[in-house]
1. Who wins on mean count of other Cβ atoms within 10 Å over residues 151-158 among I, II, i.e. which is largest?
2. Computing FRET efficiency 1/(1 + (r/R0)^6) of positions 191 and 247 (r between Cβ atoms, R0 = 25 Å, to 0.05) gives 0.95 for which of I, II?
3. Quick one: distance in nm of label points 7 Å out along Cα→Cβ at positions 31 and 167 came out at 2.2 when computed from one of I, II, so which one is it?
4. Comparing relative contact order in percent (Cα under 8 Å, 6 or more apart) across I, II, which structure shows the greatest value?
5. Given that helix-only ellipticity at 222 nm (-39500 (n - 2.57) for each DSSP H run of 4 or more, over all residues; to 500), derived from a single structure, equals -11500, which label among I, II identifies that structure?
6. Going by Kirkwood radius over Cα pairs in Å, for residues 111-214 alone, which of structures I, II comes out largest?
7. Quick check on the output: -0.46, -0.91, -1.06, -1.28 is log10 I(q)/I(0) by the Debye sum over Cα atoms at q = 0.10, 0.15, 0.17, 0.22 Å⁻¹, for residues 63-174 alone, derived from one of I, II. Which one produced it?
8. Compute distance in nm of label points 7 Å out along Cα→Cβ at positions 39 and 135 for each of I, II and report the one that scores greatest.
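Every number here is computed from the coordinates shown, using simple stated rules; none is lab data. Bear in mind the structure is a predicted one, so any value in this text is a computation, not a measurement. Cβ atoms are built from the backbone, for glycine too; each structure is taken alone.
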Structure I
Amino acid sequence: MQTILGANGQIGHELALSLKHHYSDELRLVSRNPKKVNHSDQLFAANLLDTKQTQQAIAGSKVVYFTTGLPIDTKMWVEQWPVMMQNVINACVKHHAKLVYFDNTYMYPQNNELQTEHTPFAPYGEKGKVRGLIAHQLLDAIKQNQVEAMICRAPEFYGPGKTQSITNVTILDRLRNGQNAKVFLSDKTLRTLIYTPDASKAMALLGNTSDAYGQTWHLPCDDNRLTYQQMIATAIEILDRPCNYRVIKGWQLKLFALVNSQVKETLELLPRYQVDNLFVSDKFKQRFPEFAVTTYQAGLTQTLLTKDSR
């Protein structure tokens with residue numbers, strides 16, 4: 001039995017498809033309101049803030065994938081992430097399940113230096129601090145031999161379906177729908193983005209590779225990074241029509257934040273858009289040279305030409 005916690009999100013959805021196709025006929029999908037991805041999926045409704053429900057959700061699992069997300073709400077993150085992480089770790093320990101944790105880069109420095117698995121944490125803002133905290137929770141449990149686990153870390157997403165990211169919401173979704181795109185701070189800095197199907201396929205591969213445990217892995221991305229200006233130029237070619245955009249400056253975003261809580265919640269993430277984002281996934285590529293990383297051209301084509309299913 002392989003179990004996906006947070007199965008309703010795009011990463012969980014793609015992960016269920018990959019696991020079913022390549023690794024396991026026994027899948028359990030867990031969320032507050034789980035929905036089947038494959039016909040044979042087992043569904044289990046659970047709140048990971050509840051210790052008993054988390055234990056029940058994980059019971060009988062060989063591998064557990066922790067892909068749960070929370071709304072971009074600082075108070076919720078600070079209060080709920082550490083509780084959920086501890087509940088999941090404890091349940092995996094009790095039921096002798098391996099744990100694969102899907103992580104982001106919020107705890108990394110927001111500068112233009114190369115980001116590798118050895119990059120020290122230097123969070124800017126409360127969201128980055130709590131993501132660093134829960135990563136350390138798991139790393140400590142691994143070091144103490146409490147649980148067999150790994151961290152799979154990814155930069156910002158892009159992709160089809162329910163993919164949620166600043167790039168998708170403010171640029172790609174809008175262009176697909178014939179609207180003007182909004183670019184935060186700069187259209188000339190290089191962005192490392194991960195294609196959501198690649199993230200899930202790579203995580204499924206790692207979760208079913210015995211010697212991958214006890215480590216942090218950067219999930220694979222195309223190294224031919226684009227600026228948002230180049231990305232939108234590519235979108236013009238794909239959609240075969242004009243695509244307009246405007247760059248929103250920092251002072252404008254701060255004004256918007258006074259009246260828009262969603263914009264306010266993104267302010268601590270903005271410094272990364274002022275500089276090149278250089279997320280490096282060489283470790284994965286060297287270990288799994290046969291893994292085909294989706295190019296930005298192919299990923300953008302699929303994203304822009306797939307109807308939004310949200």
Structure II
Amino acid sequence: MTHHSFTPQTLHNSIGSHAPALVIASGDTVTAATADAHGFDWRGVEIACRPNPMTGPFFIEGAEPGDTLLVTIRDIRMTRPTGWTFDVLSPNVVDPQAVHRFPTRRKTEWLIDAAAGRARLAEPPPALATWSVAVEPMIGCFGVAPDMGQAISTATSGRYGGNMDYRGFRPGVEVMFPVSVPGALFFLGDVHAQQCDGEIVGTGIETAAEVTFTARVMKGQKIGWPRGMTAIEIFTIGNARPLDQALQHATTEMLDWLMADFGLDAVAASHVMGQCVRYDVANVFNPAYSVVCRVARAALP
């Protein structure tokens with residue numbers, strides 16, 4: 001299979017049926033450059049506008065509506081030694097009476113030491129003078145074109161993927177997306193050097209990167225919502241607001257998966273899920289919230 005290197009000339013602020021930027025075969029690997037969430041590249045030069053400009057789309061030969069696109073995240077290499085976040089919690093994640101404690105929200109620079117695997121504030125408050133966090137790069141926004149000719153803002157997410165901001169989208173993870181248009185039209189971008197569960201300040205540590213991925217078409221395998229696999233677990237993602245609707249989508253997709261691929265009926269699947277499911281709140285900042293439903297492989301019959 002072919003390994004492509006791709007630097008975008010045009011970036012997109014919506015995920016939809018845009019003209020393909022690169023045509024690849026099923027099984028090919030791509031190393032693609034991405035800009036940060038506000039459109040700044042590896043040099044710190046603004047090459048696109050906010051929100052979350054996407055690299056792509058990549059047209060995968062043989063992908064048709066009703067198939068599934070399997071994307072393996074092989075590597076995420078940050079290409080800039082700086083990133084940024086906002087500096088206070090989002091008002092929607094605290095009690096209303098707590099909002100007055102925060103100053104006006106500001107964009108704050110971080111210094112990323114990829115070799116040491118640490119990131120720290122460029123101008124920390126005194127209490128955080130020696131404080132740093134681990135560098136654990138992840139993809140904030142990626143997915144495939146939705147159906148009905150829609151082009152949906154990269155600020156949000158849905159069945160097609162999008163701005164899910166799940167910190168589990170790291171190297172070594174396999175992610176599945178439902179194909180709705182010929183070629184799937186896969187987009188990616190919005191890499192974070194680190195991020196908490198929920199993205200509760202409205203960002204991760206936003207930076208530019210190169211992402212290496214392999215795309216494979218799973219013919220005739222239809223799914224409803226994004227799914228993922230690691231060496232130790234399987235997971236599904238629901239995207240919606242309110243939060244309970246996102247949880248319902250993720251839980252139903254896991255139920256469907258266990259019944260379709262693991263030989264369980266609804267009762268058996270309910271027993272497994274009722275004792276073994278774990279939930280992650282992936283994002284509670286974006287227009288659509290994201291909830292992850294996980295089951296350990298060791299718990300599967």
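1. Working: I: 22.9; II: 20.4.
When mean count of other Cβ atoms within 10 Å over residues 151-158 is calculated for I, II, structure I comes out on top.
2. I
3. So the calculation was done on I.
4. Comparing I, II by relative contact order in percent (Cα under 8 Å, 6 or more apart), the maximum is at II.
5. It must be structure I, since only it matches.
6. Details: I: 16.4; II: 15.2.
Structure I gives the largest value of Kirkwood radius over Cα pairs in Å, for residues 111-214 alone among I, II.
7. II
8. I
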